[in-house]
Structure I
Amino acid sequence: MQQTEWFNRKFPAIEDNGLLLGIIERLKGTPARLDELTSETSNAVLEMKKNGKWSVKEEIGHLCDLEPLWDGRLDDLVNGLPELRVTDLTNQKTHDANHNNTDINTLLQQFRHLRQVFVNNLQRLADDDLLKISSHPRLKTPMRIIDLAYFVAEHDDHHLAHVSGQIL
């Protein structure tokens, strides 16, 4: 089965802020899902690159690399900025990080910590914050906090699917 390329994805606006709690649960669950996927996987498999794609360790490192972006974009929304901060679409940070030289448990713990920070920040928001809108720089679409949270959860699942494919 062919996975849709991330940059080809579209993200419709979510109108119901009442869905945010369920999305936060998805976000909270990503570290556990990664633990489950990798718990009995050899280091050789975790570091293997198939078809020029990132290894499992690089995928997890990439998720770590992007957590500060999600927190920053959350700040942008809360502070009422007209456009969310941009990211390096080449993912140079991930390419340069050499995540394959990092122990898998270190990567998993780092991601768990970084994700908990993001989830805590989401859970602290006031209801008025949920109404604020900023434009996504690449998609050129308006986003609210629920849209950002959904975007991040979908990004997680995109990479989890790749991790699953690498391990199976």
Structure II
Amino acid sequence: MTNRFIIADANKCIGCKTCELACVMSHSDGKDIILNNFQPRLKVITGMTVTVPVMCRQCDNAPCANACPTNAIIRKANSIQIIQERCIGCKTCVIACPFGAMNVVTSEKINNQSTGNEGYQTQAIKCDLCIDNPTGPACVNVCPTDTLSIVEPRNIDKLIQDKQKRTALEEINLFIQL
């Protein structure tokens, strides 16, 4: 089964990073997130001629999941999700991801209830399509230029057919000009 994913149109992106802020807000508990815990699950990349958000493509044969030694990365609800309780922060998924969409973050001090020890917790994060948000991915909902959109599995065939038609028309027009 094909996963749903978010696609970005680089021709529309203005690099405002509103998507990053929405992502952080969507995954926060509201505590001091901007100053100490700004960890978006997508990253706006700015190049010489293009600005575009990079995020998890929810691969059908997810290399990150295949590489994870603790099976912390699973398929759930037509997407690839991380079970944080299983993640050991080993960074294997980061190396395996062909898009650079996996991130390993270290959170502020936590108090381990079972041992009474304080320490840091390192875990992988990535776009989870805001699976717990009833209105859908926060980044898509707030983008002021409609750069981001969700691609549903049922729409992929239509997208392919539309591209094939455009390509055929371009070829015909090229042939006519000769």
Structure III
Amino acid sequence: MILTDTAIRDAMKKGEIVIDPFRPDCLGTNSYDVHLGKYLATYVDRILDAKKHNKVLHFEIPPDGYILQPGTLYLGVTEEYTETHNSVPFLEGKSSVGRLGIDIHATAGKGDVGFCNTWTLEISCVQPVRIYAGMPVGQLIYFSIDGEVEHFYHSKLSAKYAGRTIKPVESMMWKNKF
């Protein structure tokens, strides 16, 4: 089941959901709006290798915005730090962002119970578009869980994205054994 605005607020009071900063006006009927942080990153090399650590170049979005270009993958980050201890968070793009031709995630829309961090966004666009730090970019939807959790994400030894950050995090696929 999807948590409603009342259920999200109740979970926050219990410490089961943390959203920092929390803005009451961003709480929708059954979701919470998140905003684009001030940092973006692009990969240094044009050809990426799944077995190697691909380096990124971080930069700040200027006050007058930044123009995204088609054919480039940008890594962005949410302003909001979140924690979920008793639900599964899903990140979806806002329809207003989609109508500008911007995708905010390629595949990584689901978080795990115990995910505690900002959200790295996998941003692409279909035509050049100017974006701004602080713009609403997505919405978090929380699903209730059924059953006890044996291994929370933030306490798993294999968790590759558990360190708190304010900048986008590049792929850690290279840490997998294959």
Quiz item: Of structures I, II, III, which gives -19000 when helix-only ellipticity at 222 nm (-39500 (n - 2.57) for each DSSP H run of 4 or more, over all residues; to 500) is computed from the coordinates?
Solution: I
Quiz item: When you work out mean count of other Cβ atoms within 10 Å over residues 39-46 for each of the structures I, II, III, which one comes out largest?
Solution: II
Exercise. Out of I, II, III, choose the structure whose coordinates give distance in nm of label points 7 Å out along Cα→Cβ at positions 63 and 143 equal to 4.3 when calculated.
Key: III
Quiz item: Of structures I, II, III, which gives 30 when relative contact order in percent (Cα under 8 Å, 6 or more apart) is computed from the coordinates?
Solution: III
Self-check item: Winner on mean count of other Cβ atoms within 10 Å over residues 79-86 once structures I, II, III are ranked, highest first
Solution: III
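Values in this text are rule-based calculations from the coordinates and carry no lab data. All figures in this text were calculated on a predicted structure; none of them were measured in a lab. Cβ atoms are built from the backbone, for glycine too; each structure is taken alone.
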